[in-house]
Each structure stands twice: as C-alpha cells, then as structure tokens.
Structure P
Amino acid sequence: MKFIVQWKGLPSAENAVIERFMKTGGQVPDGVNLLGRWHAIGGLRGVSIVEADDTAKLAAMALAWSDLLEVSVLPALTDEELGAALGKHQAAGQ
C-alpha cells in the first residue's frame, strides 16, 4: 500500500536535521520502499511517497525522526484506485 509522508521541523532543529540527513541520507527502513521524496525550499518541510505492507515499519520510520520533526503518515490511492472505490460507492446508490 502507498502512503504520503509529510514532515515539518522547528527552526531550532534545523542544524540537527541537516546533520542527521547528511549522515544517514534519510534512508528508510527495510520493508519500506521510497518511491519519491521532495523538500521545500527554505524550510524544514517536505513530502515523500512510500510503499509498505507493514505499518510497524512506517511507525519506526516516523519515530526515527520524531525528536526533530513532526511526521504524518497518510494512506494514499492512485487515481485508478480512487476511481474504483468511487464506482463501487455510486453502484451502491450512495
């Protein structure tokens, strides 16, 4: 399943975030496939799309940065997946 991961850091954490990212490369845990990651210019904000079958791996990923960043992880659907769900919703007369 795909997930949207968003993060936001406090300005006071900037140096620590930079240091950790440069040291680790922001690697994701085994069992999490990083499909893409984007960083905002001029701030500690960004988004990535990951794929994982085990939400415990996603929790580990979020917790690894939670001392420096606020992290949210949200389930994501492609247009095709959403279209199928909407079609079933319409067919049920909702």
Structure Q
Amino acid sequence: MRGGWVYILTNRPNGTLYVGVTNDLVRRVWEHRQGSADGFTKRYGLTKLVYFEDHTEIALAIQREKAIKHWSRAWKARLILDTNPQWRDLYEDIIT
C-alpha cells in the first residue's frame, strides 16, 4: 500500500486553515494553487503550504488528518509554529 501526506494550507499567517490528505503532495498542492477544483480552498484563496507530514501508509495519513481536523485552531497553529514559525510557504521546498 502507498504512503500518504497530511498537509495544512493557509492564505496568510494566522489566516484560514485547511487540513488535507493526499498520496502525491506536490501534485495536490499544485492543484490547490491553480484553483483547479471548486471548493473551500479556492473560495478562500488557500494556496500557501505551511505544514506537511508524511506517513508510510495512506490509512495512517487519513487517520491523522481526521484527528487534526477535530483539533482546536490553537492546536493547529501550534503544530505549524513548531516547525514553521514564520508561516513560510513550503511549496518551493517540496518541488526541489
């Protein structure tokens, strides 16, 4: 079984947050950036990748995504701040 990624997008530091899961992080973030699918991320302009983590199995990534989605906003922000205190867009880091 293939692995997966959990990721968080935002529109600006301390902005609206979106938690997602995918088996191809580069492709999925590129799709969000292009606005290729109507929905929450397109409506709010969520194009900045501020957090991601990889998992060996997609089922584990899905389980983690569901857990994070139920967290308070403060917990999600702390998760981002622990690894990305400047809320820097990490997309360039994953495509190189």
Structure R
Amino acid sequence: MITSKQRAYLRGLANKITPIFQIGKGGINENMLKQVDDALEKRELIKFHVLENSLMDTREACGEIADALGAEPVIVIGSKFVLYRESKDYKEIILPR
C-alpha cells in the first residue's frame, strides 16, 4: 500500500510517460495481462489508454488489472490511468517515505 505522498510523487513521474497499452473493445484478456505483468516488472510505472469503443469504464479497467497483477492504481483521469508495482529485479523508482 502506498501513501498519498508516494502517490503524488508517482503522479509527477507519470506526467512524462506516454501510454504503452490501449484497451479497446476486446477488453482485457490473459495475453494482455501477461504483457502488462512483464512491462510492470521492467518499468514499474505504466500508463494505459482506454479507447472510446471499449466496453469497459476507465476505473473498472484500472481496478481489474490492478487486482489481477497486484499493482497499485496511481491515478485515473479521463480515459487514462497509471499503475505502479515495485520490481523485484529492475528496481529504479525510489519512493519517498
């Protein structure tokens, strides 16, 4: 569980990154979860974009992926959301206390 201070720090870092995953009308499947899991391990912080033709709400998609992969939702705004999970092997982001 991350604190509000850590969440604010991660939001600042997330401003600079571009979305690397899009969620469309196909929704979320096992293959996508595997790719997101690998990307979280390498990057720790990932931004997603939910397309207008998606059958899922942005908050719903964020919650589903976060629960499935043990990640922390950082921010949900508009059609974008950001997830964070500490990496075991590639730790680069040092959170404030």
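Points to keep in mind about this one:
- Origin of the derived value 18, 16, 13 (semi-axes √(5λ) of the Cα gyration tensor in Å; candidates P, Q, R): Q
- Distance in nm of label points 7 Å out along Cα→Cβ at positions 26 and 50 - highest-scoring structure of P, Q, R: Q
Read the figures in this text as sums done on the coordinates, not as results from a lab. Keep in mind it's a predicted model, so treat the numbers as computed, not measured. Cβ atoms are built from the backbone, for glycine too; each structure is taken alone.
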